[in-house]
Each structure stands twice: as C-alpha cells, then as structure tokens.
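Structures incoming, each one as structure tokens.
What follows draws every value from the coordinates through simple rules; no lab data is involved. Please read all numbers here as calculations on a predicted model, not as lab measurements.
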Structure P
Amino acid sequence: MEYKGFLGDILFPVYKDFFLAYEIQRALMKRGMMKGFNYLFIAAIAINNEEELITSDRDFLDIATVSKLKVQIK
C-alpha cells in the first residue's frame, strides 16, 4: 500500500468471492481442469468486481471458459 507506483485499489475478499470460487471449481471439475484455490480466488474477486485480469499465467484461460472472467494474457 505504500508503493508509490501503485495506482489501483486494494480489493478485499468477501463471502461471495469464496462461493464463486467454489462454483468455478465445480464447473472446471466437469471438464477435468481443476485449479488451485489461489487461481479460483483471484478469478472470483476479479469477476465479482467487474475487473479484467491481466496476467502471464495461461491457467486463467481455462477459468475464463467456464466463467465470466475477462482475462488478458501479457
């Protein structure tokens, strides 16, 4: 929070983020593409806050196929 180059907001998790992470995992399980909780939680927070996730991690592309995640791979 004290990083001078930081221009964004800090998003704190809420109950609906945990619930959405669980729902995403259930959808991924049906396709045999389960992910670690950290991926699911980050995706859920981004979705629930209507934010686009910018990452170099391609695992989020699988999550985007079963959710409303907006993801940009850099």
Structure Q
Amino acid sequence: MRAIDFVWETRREAVEEELKALLGVDELDIKDRKYFQQRNAAAKLAIENMSVEEKTVMEQELEARKAQGNPENIQR
C-alpha cells in the first residue's frame, strides 16, 4: 500500500480539502472526472502539509497496515 492510498483511506477529509483547493471549488462532485484525476495529487499535498508528528504517526500506521494486511472491507 502506498502512502497516498493510505492517506486517502484514513484521512479523506484532509485530502478532500486539498482537492477543493486544487479544483477551485467549494463542494466536490464525485461524478466529476477531475475528482479522481486529482486525487493522488491532493493526497500528496495532504502528506506534505502534515506536521512532523502527524507524518510519523501516519508512517507508523502505514507500516502496521502493511504488516497486518488490509482489512476485509478493503480486500474486495
């Protein structure tokens, strides 16, 4: 699992705020192609904007997820 995918899954609100900024909108339309086209860029920005402490926690959570595997609802 990549960090940007993990952030999308676990910190979606932060990623969606970055998406709104990237797309220049107040509300997101999940049916808009741009929503998915810019998702990775928004997740990367969300990671870049985390504090050192937040990044450390996120990296620890990501490593734990990699060791344990994805939960059943993600494994589909």
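Figure out for me which of the structures P, Q the number -14500 belongs to, where helix-only ellipticity at 222 nm (-39500 (n - 2.57) for each DSSP H run of 4 or more, over all residues; to 500) was derived from the coordinates. Comparing all candidates, it corresponds to P. For which of P, Q does relative contact order in percent (Cα under 8 Å, 6 or more apart), calculated from the coordinates, equal 28? Label of the source structure: P.
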